[in-house]
1. Thinking only about distance in nm of label points 7 Å out along Cα→Cβ at positions 73 and 97, which of I, II has the largest value?
2. To which of I, II does the computed value 2.2 (distance in nm of label points 7 Å out along Cα→Cβ at positions 17 and 33) belong?
3. Out of I, II, which structure matches -13000 when helix-only ellipticity at 222 nm (-39500 (n - 2.57) for each DSSP H run of 4 or more, over all residues; to 500) is calculated?
4. Between I, II, which one scores greatest on FRET efficiency 1/(1 + (r/R0)^6) of positions 25 and 121 (r between Cβ atoms, R0 = 35 Å, to 0.05)?
5. State the single structure among I, II that was used to calculate relative contact order in percent (Cα under 8 Å, 6 or more apart), giving 13.
6. Out of I, II, choose the structure whose coordinates give log10 I(q)/I(0) by the Debye sum over Cα atoms at q = 0.11, 0.12, 0.19, 0.21 Å⁻¹ equal to -0.42, -0.49, -1.04, -1.23 when calculated.
7. Name the one structure among I, II that FRET efficiency 1/(1 + (r/R0)^6) of positions 49 and 129 (r between Cβ atoms, R0 = 25 Å, to 0.05) of 0.00 was derived from.
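The numbers here are math on the coordinates, done by the rules we state, and not lab data. Everything numeric here is computed off the predicted structure, so don't read it as measured data. Cβ atoms are built from the backbone, for glycine too; each structure is taken alone.
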Structure I
Amino acid sequence: MSDNSEHLNPVDPVVKPFVDFWSSYIQQANEATEAWLGKVDADPKAWQQNWFQTVSKSMDAYLRSPVFLQAMKHNADLVIKAKEQADDLSKEIARNANIPTTSDISGLFERFHSAEEVILSRLDAMEEQLGAIQRRLDENHEQQQ
């Protein structure tokens, strides 16, 4: 395979790590199989246990390999980027169609809440003023009697 790797096309930097990884994986699997076949007994339970251990080691090596982990990271990054782009697109469509978004509704709620607080504080001030006027009227009424 090293003879062919020198004559590959410009896609080699992308494909080469995967080819190297799978070549290494197959070589390790072959070595593990040869080691496993050397331990095989006539007992089916021992044979099954050895097979499971070998498969477990092989899958563990595969799942922990830098190439697999890098591919998983790359795929996760792509999914996150696609999600962000979909969110941006939906916001743009909503904005162009004059459909309120969650942030619009949240901002409107905050404005209503602040207006409510201002109105309530002014009503409290008006109640105090009316109370003071009522007390003065009561005092004047008492003095006249």
Structure II
Amino acid sequence: MVTLGREAHVPDPREQFLRDLGYTEKAIGFIVGEVNVGEIDEPSVAVRHQGHCGDIMILHLRIEPDSGIVRDARYRLTGCAGPQAAGSAVTDMVRGMRIDSVHAVGVAEIVAYLGGSFPEVKMDCVELARDTLHKAAAEYASSRA
């Protein structure tokens, strides 16, 4: 929402466009706010994964070595609003989780976290976020073996 003075409010056209596409308010907040977008200096693991549509997500996790708890999570991507919402959701969801538990985060859990629905034509974006997370967990586990 764009504010003009004290009384006049003009709706943000991007937010309305995202609503019209079927994104939830939570997903729109993640997209517009660029929640958790970025990198972590000296991450415990950083992986790059390309989705079926060509979008690329890079996920950075900082994991506490003794407990295996994810302390921070950030991502970067090339792609549309779909993986941005899903990437923000995944990075929010895994903070405080044990790295060996993140395989339980699937498409249904991500969609539920985003408010219970996601545009059907963008479900591959949720899969990209899930697959990138699972790849990071596997890479971290193999680096500790």
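1. Ranking I, II on distance in nm of label points 7 Å out along Cα→Cβ at positions 73 and 97, first place is I.
2. The read-out was computed on structure II.
3. For helix-only ellipticity at 222 nm (-39500 (n - 2.57) for each DSSP H run of 4 or more, over all residues; to 500), the value -13000 is produced by structure II.
4. Going through I, II one by one, FRET efficiency 1/(1 + (r/R0)^6) of positions 25 and 121 (r between Cβ atoms, R0 = 35 Å, to 0.05) is largest in II.
5. It was calculated from structure I.
6. So the calculation was done on II.
7. Corresponding structure: I.
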